[in-house]
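Scrolling down, you'll hit the structures one after another.
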Structure P
Amino acid sequence: MQTRAYISNDVDSTVSVIDTTTNSVIATVNVGFGPVDVAASPSGEKIYAANAGDDTVSVISTNTNAVVAISS
């Protein structure tokens with residue numbers, strides 16, 4: 001069972017990774033400018049952050065909590 005939540009932070013252009021069992025931030029991932037929403041892939045292996053400020057999508061690996069691609 002996945003125990004993480006991914007929350008977009010528009011002002012600082014990051015996504016916070018929260019451990020939902022402890023309610024603590026375990027990682028902060030730098031993404032494109034102005035992320036406004038996130039979505040998970042069906043497998044849960046990737047998180048997609050929609051960046052409104054630069055019209056891109058950052059792809060985050062849930063294994064490493066790092067951006068693996070940015071698409072425009």
Structure Q
Amino acid sequence: MDIRALFAPTASSFVDLVTALPSPAEDPALWASPALGVWDLRALVGHTNRALVTPRSDRRRRRQHRRRRQHR
């Protein structure tokens with residue numbers, strides 16, 4: 001199983017799921033409700049979003065680091 005092949009459809013499913021929820025302004029109680037362990041829904045969505053964004057920013061940082069080292 002190639003994890004990279006699963007990343008995009010998994011991320012897309014997460015976005016679809018969160019998009020289907022009412023906004024925090026529409027239903028603040030939902031976003032404050034328990035979701036996973038000590039996390040409420042807002043924290044769970046935020047942490048999951050960060051996990052989806054991090055690989056891209058890490059790749060960008062590695063590329064920039066390699067470029068800097070090549071120009072020395």
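Any read-out appearing in this document is the output of simple, stated calculations on the displayed coordinates, not a laboratory observation. These numbers were taken from a predicted model, which means no experiment stands behind them. Cβ atoms are built from the backbone, for glycine too; each structure is taken alone.
Ranked by distance in nm of label points 7 Å out along Cα→Cβ at positions 16 and 48, structures P, Q are led by P, which has the greatest value.
When mean count of other Cβ atoms within 10 Å over residues 24-31 is calculated for each of structures P, Q, structure P gives the greatest result. Computing mean projected area of the Cα convex hull in nm² gives 7.3 for which of P, Q? Checking each candidate, the match is Q. Among candidates P, Q, the computation of helix-only ellipticity at 222 nm (-39500 (n - 2.57) for each DSSP H run of 4 or more, over all residues; to 500) that gave 0 used structure P.
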